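Okay, got some structures for you below.
Please treat every number below as a calculation from the coordinates, not as lab data. As the structure is a prediction and not an experimental result, all values here were calculated from the model. Cβ atoms are built from the backbone, for glycine too; each structure is taken alone.
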Structure P
Amino acid sequence: MTRFLLKFSKNAKRYLLASILCAGVAIFFNFLMPRIVGFTVDSVIGDAETNLPAFLERFYERLGGREYLRANLIVCSAGVVLSAVISGAFNFLSRSSLAAGTERFTKNLRDALYRHTQFLPFSWHTEHLTGDIIQRCTSDVETARRFISQQLIDVVRTVILVVLALVIMFSMHPGLAAMTLGFIPFIMAYNTFFFLRIARKFKECDETEGVLMTDVQENLTGVRVVRAFGRERHELKKFDKWNELFAKKWIDLGLTLGVYWGVGDVVSAIQLMSVVAVGAYLAATGRLTLGELLVFISYTTTMAWPVRQLGRTLSEMSKAGVSFGRMKEILDAPAEEPGGETEPPLRGDIEFKNVTFSYDDTEVLHDVSFTVKAGTTFGILGATGSGKSTITYLLNRLYELPEGCGEITIGGMDIRKMDRYALRRGVGLVLQEPFLFSRTILENIDLASRSGDRALIKKRAAAASIDGDIEGFSDGYDTMVGERGVTLSGGQKQRVAIARTLMTGAPIMVFDDSMSSLDMETDARIQKTIREETKDATVLLISHRISTLMRADKIIVLENGRVIESGTHWELLEHGGIYRRVYDIQTGGGEADA
């Protein structure tokens, strides 16, 4: 944890150090007040010998000694007030420095988490729940902030306070000070016992909260599906189940904390009662002055709460430890490295050579080989689960093709030797379910290119047959798109995504079933304009619809991850295989169950 804290305290260390130093000065003057009271009782009002440091003894004599202070007790009172003012001022400086340091630390941590998640592999994101990631980057960061701003500095303050108090108490009466000190190891052992139990319970609560947030996030993002299928009651029951479990975890934790605080109250009361009883006996037998007894009681009371708080600090430390661990899991996950050629030959032929790929233990592509000539349109037909989209993910290096599982080349260069981000900039990708951001339509279309050219945006929108729809909106291109494009129809979202990809002018464009929500006439019109607009670009059309693929220069058919047919539209029809059967079903040229 220490290394983790230091890593993100780069521009916060000086503030945190200033906070600790100011806290030390504040504690010193806070402890000086009982000493002034004890001195007043014993050596000003009483006749006990003064036991002051040399410089204070000289100041005391210059004032006029005991007789002067007896006649002017207000001076002693002023000393108490002045000590309180100085203690308060340094306490303010300590807190303000701590706030500045904490917020800088939190900003560093939040920036690091967000930056790192941007460069984590696509496969990592598919393996982790979105709600859990959000919880780690928000709730866990807030836990870390609270730990730095409250618990960590309290540990330092408590250590300074206890050490300073014991030094003063041992100088007055070693026996009574030793008795007071004897309670601290017991309290620490007791705190450690609960610390271990509380850490486990906090982790369970944190993990359950991540599942609960995921459930809420999925419900909100899938609101149209929930409404369309009337699943409101089912979603309520599911949420209620997780919420009930979440509440039970926290109730169980609350009971553990209740026992901890209850026993702690008893221990603190015994400690104070012991000091008062033994101190009173020593004062009655003349082995301790009344002023020293008041100082002992004051210091014991002053130490009681911070030492008690140390237990709370340890419990919060356990929670912070869990949060730090969860955030560290993200930060330790290997990020994608760009690497390779920064200007790869993306206008050359695309070739898949004996490509085999699996998700975990499930093979989705087996010995797939084909060549896409530069500047041509290439079609891929296949049923759901045949591996069509996997080809797209591998080409774009969203998934990395392992060594020994074949080779994918563009212009004769293995894509694993290309700069990852240069490759992705050169491969325009449109998915079947495109993601639109909660911005204007214009901003969504211009997202990848960031050209700001309104005329070009309008031209690309017209090529994607969405310009007319946009102009029909009250705010035109400045119409705000709802979250995940919820305000647009499926076909409109696909066409906006197509326009966005056309804006990039990428030399390779992949349309992964991205026209499935369009009618055949619009599909044909868009394909024609895409071919006119992209000119020399290599186009991959992936679909389960023959009408989308029939104009392609070459088509392959996938089944169970294997290429089983290859040729032009007419060649495949003459072949009489799966392509012909699908064509007959979709055009009504054959039996539906053929």
Structure Q
Amino acid sequence: MTLRPLALALALALSACATTPAADTAAAAPATAPQPGERAAQLSQLYADYWEASLALNPLNATFVGDPRYNDQMPNLFAAEFRSKEATFNREWLGRAQAIGSDGLQGQDLLSYQIFVRDLEASIEGERFPDWQQPLNQFYNVTGLFAQLGSGSSAQPFKTVQDYDNWLKRAGRFPALMRSMQANMRTGMANGVVQPKVLMAKVIPQIDALIKDKPEDTLFWRPVAEFPAGFSDADKTRLTAAYRELIATQLMPAYRELRRFVNDEYLPAARDTVSLSALPDGEAWYAYRVRQSTTTDMSPAQIHDIGLAEVARIHGEMDAVMKQVGFAGTRAQFFEFVTKDKQFQFGSEDELLVAYRALEAKINQRIPELFSLTPKAPFEIRPVEAFRAQSAAGGSYMRPSEDGTRPGIFYVNTYDLPTRKRWDSESLYLHEAIPGHHFQLALQQELGELPKFRRFGGETAFAEGWGLYAESLGKELGAYTDPYQYFGRLQAELWRAIRLVVDTGLHSKGWSREQVIEYMLANSATSQTEAVSETERYIAIAGQALAYKIGELKIKELRARAERELGDRFDIRGFHAEVLRDGSVPLAVLEAKVDRWIASRKN
């Protein structure tokens, strides 16, 4: 998935699954078996208590979903005490749910129970794998996430004096967080659980970009430079002094110490290998990641073979586009042509943004033809901030806040502008924005009748599968009229098929970083910059990239089944509503509910 901001917070906070016991309403199994209606009510209360308790111990998650109650808090998420509480919490809440049970539950009640239990069981299973010993890489970089929050460009609000004071308290805990992270990394160094050297070399310039001699030159100064209208002179004077002291005496020293540690201690101890399977228990670790990412029981070998078949199929479609535009050379020469020819480049960042905003208007005109269910949340297009652009994806999406004060945001990366191709724009927009992630994530958040762990959680295979499926809707939405734009759609699909090949190649077949880069360059129209960045992403977050194509293939399979079985009764608007109406679900659950929808339409 394009990595949405809530997912970043969950990666930092180790998921919304740790806290002290909640109220006694769900503390023990009932003396007598409840009836289905009573059981559903008990579970509904349990889910509400669970959510409240999880936010209390994971305040960053609350901030990212727009709940302001804990915006001044920052527990030590890397501490052993926190991990212990998380483990206790997982078992406690799983036991509470299982004590109530699922007998007699139907519909959403049964669905919520199955997802709740599945997620907690998966968290418990994952405790055997020491992610906490290697918490920092170029893709999940807590220092960058913290800078986004403190600059006001992310979920942390800076609208009131209280907001400014909240950040002072939260940011004051950052140095302790960094010390714990370094302690965990030292444990990993002792145990042979360390990041690849090639990744950590990229972390150092990321940290360097955030370190400045003067507080006024840091990203953390931006809220001071942009005080809202209405702040009193006294508050401005007090906050200016407090922020200057915070940045100079706490934040910058913490960043400098982390930079010294990574460069002087950790980088020399980092490994030359790149595979997750090269770590202790690594093969099981990767297999677990694959199951979690795809919500299937497919093996890495099965997924690798699917990827090879999809690459071959998409190459065939690309060859047809080459004939359509009259290109006489080889496919490799065509890749070089569309990658290097200047007609496919944007002249400036402004030109790129104008093109995306025009595309937004064009797509919006056709949305009612395919969708009856659309989100209420507003939507914006913004460029990726300069400090994180070098390692960021070409596009990403941040879901809106629950209270509606922050829109859904499509972030477009304008770094290394010549590599951001015109032919790439339509498919990227459809995936990250409308009708892709904005529709799926904002709609899910607006499903007020669902428990919050479902509204704000999610399965990567469903979310990213939907995003890639949304790309396939381009012609139906009036896009891809230019054959080069349709080539861009095929290139984007090819990229996700290649991920099946190279992610499994890296982590289960012994492929090197260089082999992966060479495979990407030989089989797709990509730049060296993008091939390197994506390869290192797959090294950093093993298994995640498998979710896209596996999820898309399942949604396409279900649409084809519905079209075949329903014939003239097939309704594309109804199909899309059925896929989206329950939020993100495991792929087996999606298949079962679409099958029920097909059966209901036959009657």
Working back from 17.5 (mean count of other Cβ atoms within 10 Å over residues 244-251, computed), options P, Q, answer is structure Q
Have a look at P, Q and say which one yields -19000 for helix-only ellipticity at 222 nm (-39500 (n - 2.57) for each DSSP H run of 4 or more, over all residues; to 500), as calculated. Q
Once distance in nm of label points 7 Å out along Cα→Cβ at positions 116 and 140 is calculated for every structure in P, Q, which label goes with the largest value? Q
Computed 66, 65, 54 for Cα extents along the principal axes in Å - originating structure among P, Q: Q
